[in-house]
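A short reminder: the numbers here are calculations on the coordinates, not readings from a lab. Model, not experiment: these values are computed from the prediction. Cβ atoms are built from the backbone, for glycine too; each structure is taken alone.
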Structure 1
Amino acid sequence: METITHKAEIENTFSRIRTISFEEKKSPLLYEEKVNAFLDVIIELKKILIEKTQIINNINERIEKLTWFNDLDEDCMMLINDLISSAKDLRSSLIRQYVSMNLIRKKAIAKDEIRDFKNAIDELKETYEDLESIFFYLPKIKEFVETTKQLSLI
């Protein structure tokens, strides 16, 4: 009787191993598909980050051009003030997006693209702060006004 039990256990083990072996022979295709799908998502993430970074860099360039304007009237100054507020709001949204990628950053996925994205966000802050200084704080400093006048003569 014990031999029958042993034989049944051997057959069950053999059957289980046979089934698993067969499934594993088929699984590299599934595994490859999953890896490819994962890599496709990473490529898409990189593409999105590159596009966002380009958009932010374009905004930064446009804001920098505004810093060279002078003799603005009240309406223009109001628009500059609104632009600065919008840029601050944009940066807040972008920082939240950056923070939400914490796990991705820890895994070093899209490392260069995330770094470039963060650098563009940091530059955005610097750019709108420069704009704010140039139009709202520095004009109150007599030396700045005098230097600006001299530079405009060149």
Structure 2
Amino acid sequence: MSEKTELAEQYHNNGYGCGQAVLAPFASDYGLSEDLALKISTDFSSGMGRMCEVCGALTGAFMVVGLKYGKVKTDGSKYGSNTETTYHKVAELAKKFEAKHGSIYCRDLIGHDLSIDEERAEVVRQGLFKTTCGDCIKDAVALLEETL
């Protein structure tokens, strides 16, 4: 297990969401403070604010891709080489994650609607945040490290 994967696991075990657990270990590599990384990524966990959309761990990985390859200067065109590289890397990451887990969507991965209190309580009861989300976090970090 890589150092980044271990850090991601520690963040998650300490109560941080999936997106936070993936982004925070990489933050300082790209000049982002831990506090800001944790704040920025808070709302991406549970499939974007418990909407069960794209997996928070994968979204955290997308944010790291943006930190590394994202566009900061523009020539006035919508798409440039940095944008194209970033889009390509994100698509590659999503494809690999989906191949491993069968989906990139939280609702499919966890099998419950986290916006419903009773279903979220069931996820807690079954320990799915620890197991399913934990696996998604580890895999997102590993795939991210391959992609970078």
Structure 3
Amino acid sequence: MKSKIIIFIIVLLVIFQFFGEKTPYQEPTSADLFAVENAPEEVKLLIQKNCYDCHSNQVNYPWYSNVAPVSWWLQSHIDEAREHLNFSNWADYKADKKAHKMEEAWEEVEEEEMPLPSYTYVHWEANLSEAEKEILIDWFKEIEGKYKKSS
């Protein structure tokens, strides 16, 4: 009986692998944050390293993203993150929305809500130092101010 249950679970896991879909990597377009905003290279690298895997269309999926049901959870997480903020669609946001998104971004970094602990647990290189946090917060505030003035 025990071996039948194990075989059933294995078969079920194999079947799971045929379901689910990942959004393919898309090259940045003219709507991307860095096509619109002039960012210092250091800021650009920090945002790409710490934010773009969930908040853009330039996702670099890890190996475990090919294993269901983890792949389903991961894609769901990415889809939800993009609903909140997608840097690949930055040019499509109105000025007041851009200001609000930047305010949320610096608050999330300041409160250590972003990058998510579940992300930094697997992507240890995404743990921000205090200096990196300040660099991001300052730049996000700068961009927020730019769009608050224009809205």
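For which of the structures 1, 2, 3 does the calculation of helix-only ellipticity at 222 nm (-39500 (n - 2.57) for each DSSP H run of 4 or more, over all residues; to 500) return -30000? The correct label is 1.
As an exercise: distance in nm of label points 7 Å out along Cα→Cβ at positions 4 and 36, calculated from one structure in 1, 2, 3, equals 5.9. Which structure is it? Going label by label, the one that fits is 3. Can you say which of 1, 2, 3 returns 66, 13, 11 when semi-axes √(5λ) of the Cα gyration tensor in Å is computed? Source structure: 1.
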